[in-house]
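Derivation of every value follows stated rules applied to the coordinates shown; laboratory data play no part. Here the structure is a predicted model, which is why all the values come from computation and not from measurement. Cβ atoms are built from the backbone, for glycine too; each structure is taken alone.
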Structure I
Amino acid sequence: MESLAPIRLSAEWDNTGLLLGDSQREVNRVMTCLTLTPESVEEALTGRADLVISHHPLPFRPLRKITASEATGRLLWELAGAGVSVYCPHTAWDSAASGINAQLASRLQLNNVVPLIAEKSTTQTVDGETSSVSNSKRENLGTGRTGDLARQSSLAELAQFVCGAVPHCRPRVVDAGHSIVRVGIVCGSGGSLIEAAVRSNCDLFLTGEATFHECLEAKGAGLSMLMIGHFASEKFAMDGLAARCKAEFASLEVWGSNNEVDPVSSI
């Protein structure tokens with residue numbers, strides 16, 4: 001996980017890495033999931049998982065106590081009691097070279113793909129000389145992605161294509177009234193990066209969800225939006241991660257959660 005999604009890529013506010021467990025403990029059975037919920041925790045326990053790789057962190061914020069009387073504490077108590085460790089990559093996996101946003105760009109068949117916000121350059125010293133190293137150029141790392149469609153598309157056409165390429169898609173749109181070539185992508189709740197998409201001259205901003213006022217901001221800036229659902233924008237990549245882990249560690253039993261579902265549904 002550290003090689004796929006280096007922890008340095010995590011947002012400052014995030015909580016990533018091994019959040020529960022002993023790094024020296026042997027692992028034989030691994031489950032991936034988007035979120036640790038009562039349903040996914042029950043599946044991990046029933047499936048005798050040693051490790052759960054959950055995209056969303058649990059815990060996310062510091063806890064003053066861990067008891068079964070509180071929802072987060074109860075899930076952590078059950079996992080710890082069964083000896084199940086928890087690793088959460090979250091924003092590091094979002095921003096990785098082969099992470100969720102890069103995978104969404106691939107599913108949309110975008111060309112000229114680069115980070116929406118490139119990872120900051122670092123410095124290195126060789127033979128006493130200090131120079132700047134652009135991580136984004138070397139590894140294509142950073143927040144979100146931008147890229148170009150192979151041909152101009154309408155919002156309706158693109159929404160239909162995305163829903164065929166991404167499982168569980170539940171599209172909602174903000175239509176700025178123009179055709180689309182350049183697309184910005186931020187999985188999950190990406191509304192805070194609308195301004196970055198505007199600066200990158202995007203015609204469309206694809207994300208999981210955004211607030212009412214973020215939608216107004218986008219439309220006011222002439223930026224169309226396609227919101228496919230938080231669950232849909234990330235769940236597929238956690239299932240894919242299970243397959244990738246299985247290929248890397250053939251002796252492990254690895255599976256993506258079958259029990260977790262999108263909490264948002266249509267009537």
Structure II
Amino acid sequence: MDAISFLAAPFVAGLVLAGILAYLGLHIVERGVIFVDLAIAQVAALGATVGILFGLDFHSPATYWWSLGFTLLAALVVTGTRSKNPQIPQEAFIGIVYIVSAALAILIMSKAPQGSEHLKDMLVGNILTVDWPEVVKTGLLYAVIGLFHWIFRKKLMLISLNPEQAQAERLNLRLWDLFFYISFGFVVTSAVDIAGVFLVFSYLVIPSVCAMLFAEKTSARLTLGWIIGTLVSVVGVAMSYLIDLPTGATIVVTFGVCLIICILLKQLFFSAK
């Protein structure tokens with residue numbers, strides 16, 4: 001019973017993360033900008049490190065606002081890199097954002113007290129330490145973001161799945177991209193605070209990739225992504241507790257194993273004849 005009580009909040013936090021990130025990951029994979037989530041998550045972490053440099057606690061509300069401010073700036077930058085006829089792929093700009101923000105975070109951490117510990121928290125997080133107030137607060141925020149995406153689901157999905165048709169229907173791609181990445185930034189900022197950069201990337205990309213191996217329809221991919229994210233959360237948190245391993249890294253590795261299993265199942269049982 002003590003173990004169940006201890007793991008309850010991290011388990012629910014994993015479900016909350018899986019619910020919103022698997023959905024947003026579907027958009028990211030369909031857009032073909034796989035590393036945008038990693039880049040924006042890293043920028044969110046960079047904002048937190050700036051807060052730490054000014055003497056703030058890593059998980060304090062003030063640090064969150066630093067992180068969110070940097071994230072929204074990154075959303076503007078990413079939106080601005082999209083072009084109708086780009087001479088340079090958008091992924092190149094996204095990669096530059098990631099590597100520069102990661103290097104800056106390392107430089108800042110080198111000057112901060114307990115910098116190596118904060119760097120570890122930033123990258124792999126520690127979802128086991130999450131408490132119920134944080135789970136509730138994050139769940140409410142994600143519910144608002146989810147409602148926004150539900151209301152404007154047709155426009156947002158069309159831009160992700162078929163930007164050419166969206167242009168033909170005279171949708172403002174830059175404006176709706178900005179709305180998407182701002183909502184994405186709110187989600188990622190909170191997720192990085194709970195789970196770290198690596199785990200956020202895994203929740204966003206791996207369930208969607210696994211789902212795309214077996215399903216064609218968007219609704220089926222989303223459902224399968226949610227199922228995979230939930231199962232991996234349960235297994236990862238449990239393994240982390242039982243073997244006494246870092247939780248974030250354990251869940252990331254569990255996602256990797258899940259992807260390998262899905263690829264093997266696809267090859268063995270679902271390959272086209």
Structure III
Amino acid sequence: MGLITINENSCTRCGVCAKACPVGIITAGEGFPESIGKIEKGCITCGHCVSSCPTSALSHSRMKPDECTPLGADWRLTRAQVGQLIKGRRSVRNFRSEPLTREVVEDLLEIVRYAPTGMNTQTVSWKIILDEQEVQFLSLAVIEWMRTFEGDEAHGFRGMLKAWELGRDPVLRKAPALMIAYGAADDPMASTSATIALANLDLAVIPFGLGACWAGFLHMASAQSFEVATALSLPQGHRMYGGMMLGYPEFEYVRIPTRNPARVIWG
């Protein structure tokens with residue numbers, strides 16, 4: 001059996017599957033579509049061929065049409081809805097003490113695992129921390145890293161160190177939960193794939209009533225401090241590529257703040 005199987009009774013020979021294949025391993029001439037055997041190994045299992053077939057006539061050896069959830073007719077948001085979603089999103093830094101449940105995080109992961117990855121490698125892994133004390137442990141590790149800087153290099157951290165001394169957490173904001181995206185240190189696509197996944201997560205939390213904020217200082221420290229990287233307890237040969245604080249917002253935002261105009265070079 002080849003890479004793809006065609007139900008000749010339902011195939012209309014429209015050729016859409018061949019056009020949708022990003023690596024060009026499907027050909028659709030006068031006959032029914034078929035894969036090109038000598039380059040089948042280039043398949044990235046993206047599922048474009050299966051998901052684009054209007055009659056569900058094409059099956060992939062690793063993916064069948066009945067395994068792929070049909071899209072609802074109303075899945076596309078309006079321009080106004082997308083505008084409100086993106087413009088209304090805020091980085092939330094004030095959280096209620098209410099903990100997140102594992103079930104909520106699993107629902108979020110079910111969404112964000114569909115975020116695009118380089119060549120559909122799907123190599124983003126996650127470390128989930130639902131214990132506020134563990135989150136604070138990582139904040140302290142970052143604070144200790146900041147204390148190692150001297151002179152001009154320390155200037156940017158002085159306000160944060162002072163805030164910590166006053167009982168505030170300027171690193172992870174006393175968030176009740178933290179989601180860390182990580183991957184292999186030698187994976188050239190891991191950084192971009194993780195960033196895309198986190199950006200999708202930043203929006204996915206909204207209908208759950210959650211707020212999110214990028215854990216930039218933890219990410220920075222993990223790349224520069226052996227102690228912070230060790231505190232993350234990631235598998236050997238892996239590194240943090242970004243993180244997101246999560247929790248229920250202490251208050252809501254009701255307006256969209258202004259932003260600078262887009263800087264554009266038209267080609």
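Odds and ends about this structure:
- Comparison of I, II, III - label where distance in nm of label points 7 Å out along Cα→Cβ at positions 67 and 211 is highest: III
- Entry that produces 37, 22, 12 once semi-axes √(5λ) of the Cα gyration tensor in Å, for residues 35-154 alone is calculated, selected from I, II, III: I
- Distance in nm of label points 7 Å out along Cα→Cβ at positions 19 and 251 - structure with the largest value, from I, II, III: III
- Each of I, II, III could give Rg and Dmax of the Cα atoms in Å, but the derived value 23.1, 75 comes from III.
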